Structures are given as structure tokens and as C-alpha cells.
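Colleague: Below are structures written as C-alpha cells.
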Structure 1
């Protein structure tokens, strides 16, 4: 796959700085769900898991570390050169899910280590995709149960939906909280 080159303007959504890919850039990616990419942002190397926006596009949070390293922030337009990558980083496992995995039977722990990092990202994404504590607790339990039965990936949720409970409504990335003048 060739390099995807585009410009995008960073904006604020809730407490995050967000970069949403233009539709023409997202269309060139191999999936409407999460995609790992590597490339350059304003000439600086970076790697990022892109999240689906629920409209067949992609976005990602631009963390403070990256903003400071490059000297960018909300309202700035940046140039990106990205390519999909099969080298997924290990996800950060939430404490509740980590504790459940640690106390799960060895068969669950073994399967967790054998599945791909991409599959682990999907499990965590599914667990994190709720703002209700009762639902989250149930998802952790169901995840362990499904892993115990040999399931390598969660099922029955829309992989192209935006699942961040703080930044989405009805499976779609919300609109910016701060508009940037064009």
C-alpha cells in the first residue's frame, strides 16, 4: 500500500486534542475499524492506532507528549504521511481487566498471550466502550468467559463505531467543542 499524504486541523473535543482524518485519507485505509499506522506528522516519526469515527472514517487523540514534541496544538494544521502497519503495539490493559486476567484460569492467560496484539486491542476496546460501571463489570466477566471457551476476539459489536464513551454518541464521534476558524 502506498503512503497516504494529507493535511488535517487539530481540534478540541471534551478535554482531548483530536485529529480526524479527511474522508479521502480514511477511504485508502484497509479497514473501517481500528488501524495501526506508522509515518510522519509534520516531519516527526510517529505510530498510532487510529480509531473509527462511526461514519466510515478515522481519528485519534493527539496526546500532550506528541503535541509538545512537535510544537502543535488545537487549531494547528498538520501534514501527515501514513501507511498501515501490521506491527501493533501492546495495548494498555485497564486495571479491572488486568486483575480479571491475572486471576483467570491458566487456559485464559495462555490464550491471552497467544492472540495478536490487535485482538487484545479489540477486547480492551469492547470492555472500555461503556460509561456504566455495571455494564463494564459484566463485559469484563463476559470477556473472561469467552476467552475461557476459546474465543480469540469479542463479537457482536460494530467495529466501525466510535466506542469512546466520553467522545461518542450513538456510535459516532461527537462534533468538536471548539471550532477552529477557517
Structure 2
């Protein structure tokens, strides 16, 4: 007597879009910024702007401390952070708009130099988790009517580089220089 057992295992990615997430377009960036400004969500606006400016991975962005980007109460125009994944330093520029929002956030949250820039309200952690950050990004994207399966935390990392490339059509302008910063 032969019995054939059937195994019905479904792949984790069946029916899901996998691969690279699309970068945001300029109009999407402004739509999110305006919504965050109107809702007076200073932390979220600071997080959003810094995510685009810094091009950092979620794990590095959520673990930033005030001292990584500021001297006293003033946010620096450039910062250097050691990446967790590669253990290489990365330098990035912080735009005036982002500096203004970051200073407002630091003042509002009464953050000191040694504090995490984006603390969590949960007691078992000192800073936002990457999962919390992913939920926040999903809420931003959904709020402006985009499909949240098409965008994620890595979207923000890729956005600035894609905008530079669209503007210049110069791949070298997007590539990191030996010092770790981008040329444009």
C-alpha cells in the first residue's frame, strides 16, 4: 500500500512584490512634508528630512544621538557617522531646512547631547526601533495616497541619490567619494 503525502507549503513572497523599492518623487516629498508641517509633527518631519538628507540605513538613522549631528543646540551642516553594517564612516550634508526642524525637535523634546535623537516612548528601548520607523514610513506613504507595498524605509535612503541623478544625469555625481560623501 503506497500513500503519497502532499506538502502544501506557500513561499513567503507569493503574491508579494519583492525587489527594490521605488524612490520618492519631488512631489511626494513635498506632499509628506506639508502634511507633517500642518499636523505639527516636528519629530516626524525631522526624521523624514534627516532620512532623505543622510541616506542612512534605518538601523543607523534610528540610533543617531544628538552629539552625532549637533554641537550644543546647533545642528552642524555636515555629519560623519560610522555605519553599523559596513563599519565604514559615511559623511552627509544636512540642509538648512533639515537643520531648522532638527533644532526645533531637539528643543521641543529637551534632548541633551548624549540622548538618542529619536527616542522611543517604549520603556524597553532607548531609541526608535527599525520596525517602528518602518511603520512611521508606511503611515507617511499611505497618507499621501501611495501604495505602501511599493515604498519602505530604504525608499528614503535612495531618494536623494535618484534626485541627483535625474537632475545631473551623471552617475559619478551620485557615487560616494573616497571621504564617504556624495559629490553633489
Structure 3
């Protein structure tokens, strides 16, 4: 998922999400924290349709549930949410836009780079981007080499025995437990 700019939203209600929706432009990514409330959805099909087709945002990350998941899961559009619920959002209070938020178990700040795929979402501070990119490239190359070696029947698993010994893990042979 790419980004032009981000809107960090800490909603006390749906009103702040609607305000950010009005501010959003093509290519933007919205990141919304629900402060741990998993009973109320942050957004559903009507709002997502507006964001996708009229505002043309690049995607949305919700640290909270979404509704209308049956329809939205069919879309070819990056939507990340912690779950789904039929309960609609609160509508009575204000919120904050473009403030630091806790999204999942990480802190996220305006301007962070958001990377997302089927495994999850991460936020990278822009100042750390070159270092993180190089570390990710090296890690990826090592993983590719391990996969290739394993496919060729040459996996190096010696580290397992060494670590078990170092951690003083006791292995009991010939024990059969049925349950």
C-alpha cells in the first residue's frame, strides 16, 4: 500500500472519521485507532465506498473492527481491520486528527511510512526508512537462501540443537502421551 499523506485519527465518534474523510485526497492512507473498543465498527460499506470511489484513497488501516465485511472482503482494495462487528460507530463526540496514536501495539506518527500486506501492517518513521530498507533487503536475501536450501534438501538446522543445549531444554525420549 502506498501513500501520499496520512491522517491519524483518534475518534471519540464517527464525526472525526468523517472530518478526515473530507480532508483526504487521492492516494492518501487513513490510519484510525479505536482505543481498544471492539464492540463498535469504525466504518462500513457506505463510508468505504465514498473513500474508495470519490476520494480515491490508497487504503485504510483500522485498529478496530469494520462492518459490512461480506461486501468489503470482495473488494480489490487495501482494508486492514482488527475484526468485524455489526455494531455501528458512536456518533456523539469529537475526536482528534493528525495526532500520534497507538495502532495495534505500536505508536504511529504523522508522516510514518505504512507498509501492509496479508501478514500485517507496520509503521516506519521516515527518518529510519533507509536503515530499515537495507535491513529488510538483507533479511529477505537470507530468507530466500534458506528456502532454496530447504527445497534442495540442504537445510541447515544445526542451530536448533545448539540453542536447545544452551537453553538447557530437557528432551525425554520414548515418552508417549495420549490424550
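Colleague: Taking 2.7 as the value of distance in nm of label points 7 Å out along Cα→Cβ at positions 90 and 130 derived from one of the structures shown (1, 2, 3), identify that structure.
Modeller: 1
Colleague: Here is a follow-up. Looking at structures 1, 2, 3, which one was volume of the Cα convex hull per residue in Å³ calculated from, given that it came out as 210?
Modeller: 3
Colleague: Check the numbers for distance in nm of label points 7 Å out along Cα→Cβ at positions 18 and 170 across 1, 2, 3 and tell me which is largest.
Modeller: Greatest value across 1, 2, 3: structure 3.
Since every read-out is calculated from the coordinates, none of them should be taken as a lab result. Predicted, not measured: the structure shown is a model, and the values here were computed from it. Cβ atoms are built from the backbone, for glycine too; each structure is taken alone.
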